[in-house]
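Student: In structure tokens below, several structures.
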Structure I
Amino acid sequence: MFKTTSSGLGAGGYCLCPKCGERIVHRRGAPCQEEQCPECGTKMLREGSEHHQLWLKKQKKKQS
């Protein structure tokens with residue numbers, strides 16, 4: 001059995017900058033982590049991905 005590296009989030013969706021909050025449309029075949037934020041140059045996160053969920057938890061802890 002083969003292990004896939006795809007997150008399975010599909011072609012739609014958005015990429016989110018964890019630094020400034022900029023959102024851009026996800027481009028099919030281009031992982032968000034390979035995209036740079038057009039505003040500040042930070043690596044982007046895919047909305048709804050595991051990395052995005054971890055970032056949200058971290059932000060929630062900072063606010064507490």
Structure II
Amino acid sequence: MNGQNRADIYPGLEVHIILKNDQRSGKLTRGVVKDLLTSSAYHSRGIKVRLEDGQVGRVAEIVEED
């Protein structure tokens with residue numbers, strides 16, 4: 001699942017994000033959502049979030065639970 005719809009993302013959700021510095025390489029960082037920073041319902045490059053460890057980036061994908 002991608003991270004473009006705000007309704008799909010909530011605090012406590014495990015996600016992969018792309019940090020600002022990693023946008024060129026596309027390197028993903030895994031973490032747990034603390035805050036949603038994008039106020040619109042949809043964003044084409046992904047909803048911006050703050051992880052529990054303080055890192056900020058756009059959600060690239062939601063980690064699926066098995």
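Student: A value of 28 was derived for relative contact order in percent (Cα under 8 Å, 6 or more apart); which structure in I, II was it taken from?
Tutor: Derived from the structure labelled I.
Student: Next question, about the same structure. As an exercise: Cα extents along the principal axes in Å, calculated from one structure in I, II, equals 43, 27, 16. Which structure is it?
Tutor: Going label by label, the one that fits is I.
Student: So, one more: Taking helix-only ellipticity at 222 nm (-39500 (n - 2.57) for each DSSP H run of 4 or more, over all residues; to 500) from the coordinates of each of I, II, which one would give 0?
Tutor: II
Throughout, read-outs are computed from the coordinates displayed, never taken from laboratory work. This is a predicted model, so every value here is computed, not measured.
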